[in-house]
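Multiple structures follow.
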Structure P
Amino acid sequence: MTNRAKAPYENQVTGLHRVTSGSTVGNELKNAALYVTSVLIWGSTWLAIRYQLGAVDPLASVAYRFLISGAILLIYCRARGMKLAYTVKDHLYFFLLAALLFSVNYWLVYLAEIYITSGLVAIMFTAILFFNVFFGALFLKTRIRWSVVAGGVVGIVGVGLIFLDEILAFDLSNRTTMALVWVLVGVIMASLGNIVSARNQQAGLPVLQTNAYSMIYGGLIMACITLVTGTPFTFDCSFVYIASLFYLAVFGSIVAFSAYLTLIGNIGADKAAYIAFLTPIIALALSTIFENYDWPSNAILGVALVTAGNFFAVLKKANS
C-alpha cells in the first residue's frame, strides 16, 4: 500500500477521516454504522430480488436497477457540485468495477434465485471472505490477517452444515446445483470487484462518483447483453415490481454499496467481507416468514457457527 493510501483524508461520501492507526472512538462508531447499514439492507435485498423475478427477464431487471442507481447518483453529484471529470484511465477502472460488481454477477444471482431460496444464496456469499483475503494478497500485496481467516474457517464450516443436504445430494444435472455454481461465479466476480474498489480508493478516487459512473456502465453492459441475446426489454408496471426495483436501486445499490465500499477503504476488504456472514441471518429470517424456509437442526448449528466465526474475527484487533 502506498504512502498516499495510508495518509488520512476526508472521504466525500461519509466524511470519515481514514487513519491506519490510533483510530478514534468516533471513527469506530462510524465504521460500525456503515457495517450495520450494509448488513440490514443487503440482508433484505435477497428477498426484494425475489419480487423482481417473473414477467421481466433478469437481464433487463439488472439493467434497469443500475441505470436508475447511476443516474440518481450522477444527478446528486452534479447538484452538489462534486468533481465529475476524470481521466480515461480512471474510466477504465470504473468500467472494470462495473463489469465485476455491478452487472453480470447480479444477473447470476437473479438466475440462481429461481431455483434456490434467497437465504441460501445469501449464505453462499460468505465465501467472498476467502476470495477477498486471497485476491487482496495477490493483487494489493495486503498482509493476511490470520484471525480473519480463522474466523472464516469457522464460518465456512457453518455454511457447509447449512448446505449439508445439497452437498449430500450433489448432482451436476440438477438445476439447484447449477444455481449454486452460478452463485459461486458471482461471488468470485464480486470479490474481484471489492479489490478493484480498494485499488480505486488507494488511487484517491472518491466512492460516490466512482459508483455513479460504474453503475451507469454496469447498466449499459447488461442492456447490451440483453440486446445481443435478443431478450425483450419488458417492464412490469405492478406495484410489487416497481417498489422492489426502487428499493434495490436506491437502498440496495446506492446506500448499501456506498457504505460497504467506504468500509473496504477504512478497514480492509477482508474484514469488510464479514458483512456477508451476517446478511444471511437477516435473509434467512425473512425467508422463514415469506418463503416458508424450514430450519433443520444442521442449519441452526451452521448459522451459530457462522455467527461465532464472524464475531471472532471482527472483535480481533486489526493488527492481529
Structure Q
Amino acid sequence: MATPLAIVVFLASAAVTLGAAAFFADRLDHVGPRLGLPEAVVGLVTALAADAPELSSAVAALARGEKQASLGVVLGSNVFNLAAMVGLTAFVCGTVRLRRDALALEGGVALLTTLVAALLLVGVLPAWLAVLLFAAVLVPYLLAVGRASDGHGRARHEGPLWKPLAQIVPAVALIVVGATGMVRAALDLAHRWHVSQTIVGIFVLAVLTSLPNAFTAVRLGRAGRGAALVTETLASNTINLAGGVLLPALVVGLAASTRLVQADLVWVGGMTVVAIALLAPRRGVSARGGLLLVALYAAFVTVQLAYG
C-alpha cells in the first residue's frame, strides 16, 4: 500500500470506527433505561459497546502477527481510560462520585483482574490458570450485579425496542471493518516510518479506539451518573484484559514481556489504585484529583516516548 493511500485508509477507517462505536454506545445507552436496568448494569453494557473498537483493533493486530502492537492497544487504552474517563470528566464536571459499596465491588474486580493479567504477562501464570482465575473473579461479580438489578429501575416505553436493537448489528460490522483497516494502515505506515509496534499500539490505536469511551464518560459525568461512569471505566479495562490478553494467550500466545511492558503493567495497576483512592471519599474525585490522573497519563506518555 502506497504511503498516501495508507494515510487516506487510516483516516477513513478511524472515522468509520469512531462514528460507528459512538452510535453503538448511544443505542445501548438508550436501550438500558428502557429496560429498567440500574446504573451499574447500564455502565457494564455501555463498556461492552464502547470497547468494540479497542478489542477489534487488538484482534486485528494479532491476526497480522503484530503482538506488540496488540498488547500496546490494550495497555495504552487502559491507562488512557482512567485518565480520560475519570480524570478528565472530574476536571470538566467538578466531581465524579458513587456509593462506597459500589466502588468496593467495581474497584476490587478491577484490581484482581489486572493482577491476574500482569502475572500472566510476566510469565508467572500459565494461560489456562490465568483464565480460570479470571473467571473466578468475574462470575461472582456478574452474579452480584445481576442480583443487585432485581427489582430496580423502571422500564420506559418509548416505541418499539427492536428498532435500536436492529441498528446495533450494522454498527458492529462497521466497527470491525473500520478497525481492521485502521490497524492495517497504521502498521504499514509504522513500518515505513520506522516507528515501533508498541508506540503505534499505545498512542495511535489505543487513544483513537478509546475516544468513544471518553465521550460517553463525559456525557455520563455531566448527567451526574457517577455509578454508570465508574462501572463503564473499570469494566472497560477488565474487558480489554479479557479479550486482548487472556483469550489471545490461550490461542496464539502473547508478546514478549520486555522491561517497558512490565513498567506499563505497573503503571496500569498504579493508576487503578490511585483512581480508586480518589473515588473513595464521599465527595468523590474532585477537579484537582481529576487533573492528577491526567498528569499521570502525561507522565506515562513521556516514559513511552523516552524508552519505547
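Using mean projected area of the Cα convex hull in nm² as the calculated read-out, with 16.5 as its value, let me know the right label among P, Q. Only one of P, Q returns 16.5 for mean projected area of the Cα convex hull in nm², namely P.
As an exercise: distance in nm of label points 7 Å out along Cα→Cβ at positions 273 and 297, calculated from one structure in P, Q, equals 3.3. Which structure is it? For distance in nm of label points 7 Å out along Cα→Cβ at positions 273 and 297, the value 3.3 is produced by structure P.
Identify which of structures P, Q gives the largest calculated value of relative contact order in percent (Cα under 8 Å, 6 or more apart).
Answer by largest value of relative contact order in percent (Cα under 8 Å, 6 or more apart): Q.
helix-only ellipticity at 222 nm (-39500 (n - 2.57) for each DSSP H run of 4 or more, over all residues; to 500) was computed and gave -22000; which structure, P, Q, did it come from?
Going through each structure in turn, the value belongs to P.
Read-outs: derived from the displayed coordinates by stated rules, not from any lab. From a predicted model like this one, the values you see are computed outputs, not experimental measurements. Cβ atoms are built from the backbone, for glycine too; each structure is taken alone.
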